[in-house]
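Readers should treat all values here as calculations from the given coordinates under stated rules, not as data from a laboratory. Quick caveat: nothing in here was measured; it's all calculated off a predicted structure. Cβ atoms are built from the backbone, for glycine too; each structure is taken alone.
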Structure 1
Amino acid sequence: MHKRIKDSALLLTIGVLFFVFSFPMNDWFSLTMPRHQVLQLPAMFTLGIALAILFKKVNIHAISWGIAVLIMVMTSLIFWMLPRSIDLTIVYPWFNRVMHVTMLMAGFFTITVWRNIIFEIKITFPGMVAAMVLATGLALRTFTILLCSSFTLEQQKETGLYLIVIGFVLFVFMLTILFRELGRAKKEE
């Protein structure tokens, strides 16, 4: 009974946070590019991760399905980092909410795959995400032309810097997984 109450409270918290980030705080997040791309997008992804942790029995066991789902997650991340997509999320709040739902689902499905995916994919996926985020950050940081018409060049460069840091952190995360798994494999020998 105690676990059910705890799970219900967590589910309610996730729902409330999703609503708050998507509706009352949406205008605040949309004021600057760093808030929109570096805070709101990852917040929705993280809420999806929390939701997946709550639903422990939802798992994707087949490697082919797991890879397909991770490709869809990567496609979602790429789509929501395109300058045109970013502009449309600012112009049309309903389109921004589509991003919110997509990122929530991406976080959820990443964990449902992550639980049972093979070691090689556990290294490749965060490595690919890190490379994509680093490349996006470097592009935003180095281009002297405005890529997103909804924001300023200064905000674009600031977002680029934050994405470079996030990409580096993801790369370190990937290396941590690599060395931890290699350590486990060595102990099993």
Structure 2
Amino acid sequence: MIIQHTLMTCHKGVDLHAATAGRVMRRRLEGGEHLAGLARAEFHTFWQVEGEPEPASVERLLTVGRYFNPNKHHFAHFVLRGAGEPWGAVPARGGPLPGGWPGEVAATDLPAGGGDVLDRLLGGAPAGGAPAVDVCAFPLGETSAVLSGVLWRLALAPGAAAAAALAGRLVEARSAREGLLVNPHMQGWLASPARSHRA
């Protein structure tokens, strides 16, 4: 069985990257008026074959200083058992995230409270049950033990038709009016199905 470990980090304050990208998407992209919110997290993930040593250590990732700064980030460590092949081995241009991703919470520095940890890490569930799509973008051809990338959560206006297709058009950069978050010549990406969140 393959186990996927994912360290996810988010800014404690305003994430200027997400705020700026959201503003550009709403003002400049076709369909951008349906974007209700955009959140971002950095992820660092690695795969382990059960019974074999871990190729990396989340504890080390948390202390090395390159991936996590406790003064500006919150973190969560997720473990997904039965994750399937590492992302470099699967079709990575808009394919689906593994079922159950990111997995169970192994550790977090978020204060105790109700609600989904990933939702809380990203600033809360989208308001009013708005449909949301999570997109993980990462470099193509990455061969190191730890794959680092960006998780984008696109919250779409309630009632937006074909939310998954709309999210795809907003994500994949194809022209000045189509897409912003993923460069398909340099990055792979996997996406969740559109789903409604209840706060």
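One of 1, 2 was used to compute helix-only ellipticity at 222 nm (-39500 (n - 2.57) for each DSSP H run of 4 or more, over all residues; to 500), and the answer was -26500. Which one was it? Source structure: 1. Taking Kirkwood radius over Cα pairs in Å from the coordinates of each of 1, 2, which one would give 17.2? Among 1, 2, the structure yielding 17.2 for Kirkwood radius over Cα pairs in Å is 2.
Computing Cα extents along the principal axes in Å, for residues 67-130 alone gives 35, 31, 20 for which of 1, 2?
Working through the options, I get structure 2.
Matching task: 0.70 is the computed value of FRET efficiency 1/(1 + (r/R0)^6) of positions 147 and 179 (r between Cβ atoms, R0 = 25 Å, to 0.05). Pick the structure from 1, 2. The structure behind it is 2.
A value of 28 was computed for relative contact order in percent (Cα under 8 Å, 6 or more apart); which of 1, 2 is the source structure? For relative contact order in percent (Cα under 8 Å, 6 or more apart), the value 28 is produced by structure 2.
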